[in-house]
1. Once distance in nm of label points 7 Å out along Cα→Cβ at positions 53 and 77 is calculated for every structure in P, Q, which label goes with the largest value?
2. To test your reading of the models, identify which of P, Q gives 45, 41, 35 for Cα extents along the principal axes in Å when calculated.
3. With helix-only ellipticity at 222 nm (-39500 (n - 2.57) for each DSSP H run of 4 or more, over all residues; to 500) derived from the coordinates and found to be -2500, which of P, Q does the value describe?
4. Using relative contact order in percent (Cα under 8 Å, 6 or more apart) as the calculated read-out, with 38 as its value, let me know the right label among P, Q.
Structure P
Amino acid sequence: MNQDILREVTKHQLKAEIPLFKVGDEVCVSIKVKEGGKERIQKFTGIVIARKGSGISETFTVRRVVSDFAVERVFHLHAPNISGIKVTKESVVLDTAKWYKSRKWVGKAASQVREKRLFAK
């Protein structure tokens, strides 16, 4: 009963236009950043290593490697400061729900994904 009330209250806060992406895909997340009185959009591109939760509390973790230095950032899927999510590379379906093993990889291996290739008939 309490879950039904919670879903009803948060239903209007859910975003409708979210692309389908999974763990292993490379995404570009556009974030609205306020600095003083100005607002700009900053892009964070990386590989999705985890998705958690459901409904309004769903989150995903993006890992980015730049010059052998890795940065992980957790985003709320339905947050108002996320202006867009774009899938840049779609990966082959992985056998795990989380891809934390990529944390121990270094260099070029850390940023490469086995891409899904579509062949024309």
Structure Q
Amino acid sequence: MPLADDFQAIVDSLPDDWTDLELALRIRDVERYVETATYLVTINAQPLSRNAWHWRLLVAHRFGHAAAAPAVHATMKMLDNAGIDGELELRELRTGRTEVVQMWGRPESAREEFRRLRAQ
């Protein structure tokens, strides 16, 4: 299965309240490691050296300090288009966390706009 489709299948299987997840990526042809790394820099993939898994990918759903899911999907699609074959494994999933935003001193209009944006 192409990496983009594999990633989308993982995301589609998650509950709507997922906040962030950790994936492991392994490529089949280690000769293409450097080429793969040039694509993965866009989503800040972290290299691994354990058990033949090559990178750790952190993905955020609606907020957080990780790559956005659409960006990860686009990167996986670039790897597919480059003919780089591999596999993804879901390592960790976090759900139900809420964003904490400092609202002290902000006008009510800013608070309402924040609530409107987050309700979608």
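FYI, it's all coordinate maths here, none of it is from the lab. Every value quoted in this text rests on a predicted model; they were computed, and no experiment measured them. Cβ atoms are built from the backbone, for glycine too; each structure is taken alone.
1. Result for distance in nm of label points 7 Å out along Cα→Cβ at positions 53 and 77 over P, Q: largest is Q.
2. Clearly, the read-out refers to P.
3. Attributed to the structure labelled P.
4. Answer by label: Q.
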